[in-house]
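Laboratory data are not the source of any read-out in this text; all were calculated from the coordinates shown. From a predicted model like this one, the values you see are computed outputs, not experimental measurements. Cβ atoms are built from the backbone, for glycine too; each structure is taken alone.
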Structure 1
Amino acid sequence: MFRSVITGTGSYIPPVIQSNNDFAKHTFYSENHLPLTTSSQEVVEKFKQITGIEERRYTNDNLTAADIGAIAAKAAIEDSGINPEEIDQLIVAHNFGNVLKNTIQMDAVPSLACLIKHQLGISNPNCIAYDILFGCPGWIQGVIHADAFFKAGIAKKALVIGTETLSRVIDMYDRDSMIFSDGAGAAVLEFKETGEHGSGILNASVQTHSLEEVGYINMGPSFYPGSDPAVRYIKMKGRKVYEYAMKHVPAAMKDCLDKSGIEIQQLKKVFIHQANEKMDDGIIKRLFQLYGIAQAPENIMPMSIHWLGNSSVATVPTLYDLVLKEQVEHHQISPGDVILFASVGAGMNINAVCYRY
């Protein structure tokens, strides 16, 4: 039996640390352009209690999303040991293209995938480079794309990258700006014969809800009074996103496990999008409740949000790379372990991939 196997991973951890104390010096406004009645210090403390975020990382001013994506990609290629000229699909997930520091225009031409292919020096024209816009679940969706191309017989090796510089599209007067960060993660996948119980992707589940949910994460003007309405920033209806995720993500994860023929007791780790610690804990708890189990096992969900924040498409591949490199305390993966990748984000989109390590 042939399966899609992750043979190498890499990530880029930005060097600039932005702590919660830095935000405590800000003045936050509501969407009605009025100052919040609570102090900024109280806002920051409540934010930490809900999200678990203590600090986040921003990249250097001279680097773009393509630049940091290329760094993560090089690390993944080196980790896999493949010849980059043999890559058939180079897939890059992002949401905002290249946003140059202190500018308001998002560059998406040429695509980030083509820019990264250029930086990697890949000359093979049969290495097809393209971008995915799928909200925060974009990297996982790229993995699903690669798996489909493999099964269709038109590719054997793929490089899937998630990269984002969200620090350049946030409204610093909006308390939700504290959630977002920069980062990049990448993985090399190969289609290999692994045997019936060998490693690789077992199955996947994907859904899009775009009726009333379509505007839960969108773009809008700054909350600052008198700000230019033509300049737009990432905006989020936090309560709506939370309720949506709690309702739909556990069901999608269960669907993925069931289609894979995996019992919930076999699940060793869940690599879930690092959006909100409270939300992620709730999603895992509800997943197990769907199987009639009141509490999820301890140590099943590694987290990086406390010190990396929410870097959108980069959170899952970065977290996976950190665990494989033994840089997340108390979390390891052993051969044969069944794990689950899952994410939720703008669209609204959700997806999950069941994988045997």
Structure 2
Amino acid sequence: MISIFDNAGLEVLRKRLKLDPHVIRRLRSRYCRTFEGADLALESVPETVRRAVADELSFLELTQVDVRHSEADGATKLLFTTGRGDAVESVILRIQTGRSSLCVSSQTGCAGGCLFCATGQLKGVRNLTSAEMLDQVVGAGELLRSEGRRLRNVVFMGMGEPFHNEDNLYGALEQLRDPGGFHLSERHLLVSTMGIPEGMRKLSRRFPRIGLAVSLHSVRQDIRDELMPLTRQWPLPELRAAIVERNALHDQPVMIEVLMLAGVTDTPADCEALKGWLTGLQVHVNLIPFNAPPGAKNAPRFRDMPLRASTPGRIAEILAELKVAGFKATRRHSLGSDIQAACGQLAEENIMLT
């Protein structure tokens, strides 16, 4: 079978069936850009060869098994399974301004093992293929189309560390920005990483206009190492150097994500250290409220104390301090916590399936 996302395979099929190039372009446009579904997209193919094309094309590698809508905000969680039975979750975010974004997963779990993230506690992490990543986009696009909405942003912020799956990540990004594919603006694509410098450099050189977000959380090395064990192999000076290199390639700010944990990342000393570390960098700081992982009998612990969310008041104080210091800064309004779809919560459905 030839994947609908396989440009080279589609060209071989087109030549063999002697199809006009416009037929394949229209087929792909209806499926990947306007999200009309496989059946309607195939109507672009002449009836005489439609069955032959349908028999040779593979439109989906993931099976969508559930859709859960938040009763509190504009989030929807999509649950898929792979051919091997692995669970994959992605999240649609409907912003009040009318824009719609999708958090895509690049793996079935994450090897990061971050204390605050339920996904990092899953076992049996597997890389998703480019087609499996793009299937999530198609599923979200079709749902939003049925609501009269349009998918505007695709962010790789779901399950997994994208730079642990570089080749498939780059294949998906190529399709998402391809005028013959999804044709999304590069400024509406973003990759989030725990902070792998070499991956950041490769992305910046190959896709300098695609957004980059870094899960920094703390600029105190000992704190960061305990919160994010895997990042011990990439010291903070090396991470900062990669951000400097990124800034030199493009004037788009790097998003710096800081999880607000009471007494761990929100103290006055943390705020002062953060401002010093960021000085001279072109960044946009995003303060993220902590969402307790789903299904946990006890809250994750840091140095024998449970992790707790910073108060809204403390987050507001840090936000104001950053702005006074001249930094672009915002507070993330996490959506979907009632359906375990907020940042750090993508694991409940996987636990249920296992």
Which structure, out of 1, 2, was distance in nm of label points 7 Å out along Cα→Cβ at positions 78 and 286 derived from, given a value of 4.1? 1
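Between structures 1, 2, where is FRET efficiency 1/(1 + (r/R0)^6) of positions 22 and 318 (r between Cβ atoms, R0 = 30 Å, to 0.05) highest?
1
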Out of 1, 2, which one gives 15 for relative contact order in percent (Cα under 8 Å, 6 or more apart) as computed from the coordinates? 2
For which of the structures 1, 2 does the calculation of percent of Cα pairs over 15 Å apart, for residues 254-309 alone return 49? 1
